[in-house]
Structure I
């Protein structure tokens, strides 16, 4: 089976054209091939499938074999792949996901998609929508994990995300705290976790622990959720640069209430397993 390895600012994926495939256990494949030391190595698998609801369908399989509703870095890689492979011959396309139909727009130069802007849709802010135990909006609430008293804000942008604002990203154990928060009882479907340091009203820095993947270098839905949480907590404006380990994602929470994410995607290699 042929694959293309891609990444969005370090969040890497194996992209597979599954339109002509049948009876494939993508969960087992992800566990095997995403392993860093014994497989190809990736945070997940993106599967291209035909769609009756959009131009194309994207499935996201995490490295632990679970299936995710949406992935912000993944959809940028996916859109670049289907465009450059000639599967969808549009710079503005519709992509069916478990979180709904997403609409990426490719910024193309000489036939190569250099940047992708994605309408991530409207964020869901109520506890029951995310979901988080409790009522109303989940803004600046207390949580106790690993003998630490923290405060968190949760939103849903494709998938559930929980933001914890910190003064120093280097002073916290992201893996230990991220894992503990992900599995905290207050999150019935678990949660992705983003630790956020606010630099100024236009810029923040983020580190992510992803549900089903662990620590990742970048998370597009996480950056989108972080921007929303910053606005809800009065920490930034609605247009924010989110810095991660390998670069920056630009996020706009527009007046139409939609969140727009802009960032790069790149091909690493192609191969066969």
Structure II
């Protein structure tokens, strides 16, 4: 079995060239009692690149065999792919059902049939890709992909910092800051959330210590005497980790947290 690729001509050009521009879109909406917000998305221009090449390629599988001493031939049409189809679609996209049927009919694996076709088709695709890369359409398509890849990567980083779906209210697809006031609002909100979390942690720590230290001193004596060696090792590890976090150089306070931790260390008998 072997593959034949026949070059033919289409009557009409491909109308689906790459759109020439990425355009910023704006959507403004708001809920009752709230100031409207503008979201910045993107779309494409209506104008497309022309695709003047009319070449197409008819792909078929041929088989020669002998029957009663005579050479006979059989062939199966697989598909026809245009010049631009070969740039944008795979053989699987265009011919999978035909190849499945052929596989059943001739008792040959689909993988082998794909290999037979691709031995010829890959060379043709490489030649077409090299030609297409010299065109203005290819250059614009590559630029657009770079813009969108950078946009998506920046959006992910920003939203890890400030929350889901917030990037589009500040920046457009080209990375231009469209709403500096809202960006500043996000920064203030984030700082307030961090401050709230810090204070909540400190208050919880103080509250837990107050509850602990409010017991009688005899409790500490009893508790201290009841710690076995394994428990003391655990308490020592807790102290070591906490001292790194609450050292004045690390947390920037007046040393009160470290004093509190030192008192706990004494009470634990370490």
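FYI, it's all coordinate maths here, none of it is from the lab. None of these values were measured; they are calculated from a predicted model. Cβ atoms are built from the backbone, for glycine too; each structure is taken alone.
For relative contact order in percent (Cα under 8 Å, 6 or more apart), which of the structures I, II scores highest? Intermediate values should be presented prior to the final figure.
Values: I: 20; II: 14.
Max of relative contact order in percent (Cα under 8 Å, 6 or more apart): I.
Given 4.8 as the derived value for distance in nm of label points 7 Å out along Cα→Cβ at positions 50 and 202, which of the supplied structures I, II does it correspond to?
Values: I: 4.8; II: 7.1.
Computed on structure I.
Computing Rg/Rh (Cα atoms, Kirkwood Rh), for residues 106-153 alone for each of I, II, which one ends up highest?
Details: I: 1.32; II: 1.27.
With respect to Rg/Rh (Cα atoms, Kirkwood Rh), for residues 106-153 alone, the highest-scoring structure among I, II is I.
Of the structures labelled I, II, which one yields -0.50, -0.75, -1.16 when log10 I(q)/I(0) by the Debye sum over Cα atoms at q = 0.15, 0.20, 0.29 Å⁻¹, for residues 82-137 alone is computed from its coordinates? Intermediate values should be presented prior to the final figure.
Working: I: -0.57, -0.76, -1.16; II: -0.50, -0.75, -1.16.
Considering all the candidates, the number was obtained from II.
Where does the value 31 come from, among I, II, when percent of Cα pairs over 28 Å apart is the thing being computed? Kindly include the intermediate steps, with their values, before the conclusion.
On the way: I: 31; II: 67.
Derived from I, not from the others.
Match the computed value -18500 of helix-only ellipticity at 222 nm (-39500 (n - 2.57) for each DSSP H run of 4 or more, over all residues; to 500) to one of the structures I, II, and report its label.
Details: I: -4500; II: -18500.
Answer by label: II.
Comparing structures I, II by FRET efficiency 1/(1 + (r/R0)^6) of positions 10 and 162 (r between Cβ atoms, R0 = 25 Å, to 0.05), which one has the largest value? Present the calculation step by step, with values, prior to reporting the outcome.
On the way: I: 0.75; II: 0.00.
Largest value of FRET efficiency 1/(1 + (r/R0)^6) of positions 10 and 162 (r between Cβ atoms, R0 = 25 Å, to 0.05): I.
Of the structures labelled I, II, one was used to calculate mean count of other Cβ atoms within 10 Å over residues 26-33, giving 8.0. Name it.
On the way: I: 18.1; II: 8.0.
Derived from the structure labelled II.
Taking mean count of other Cβ atoms within 10 Å over residues 42-49 from the coordinates of each of I, II, which one would give 12.8? Each step should come with its number before you reach the end.
Working: I: 24.1; II: 12.8.
Of the options listed, only II reproduces it.
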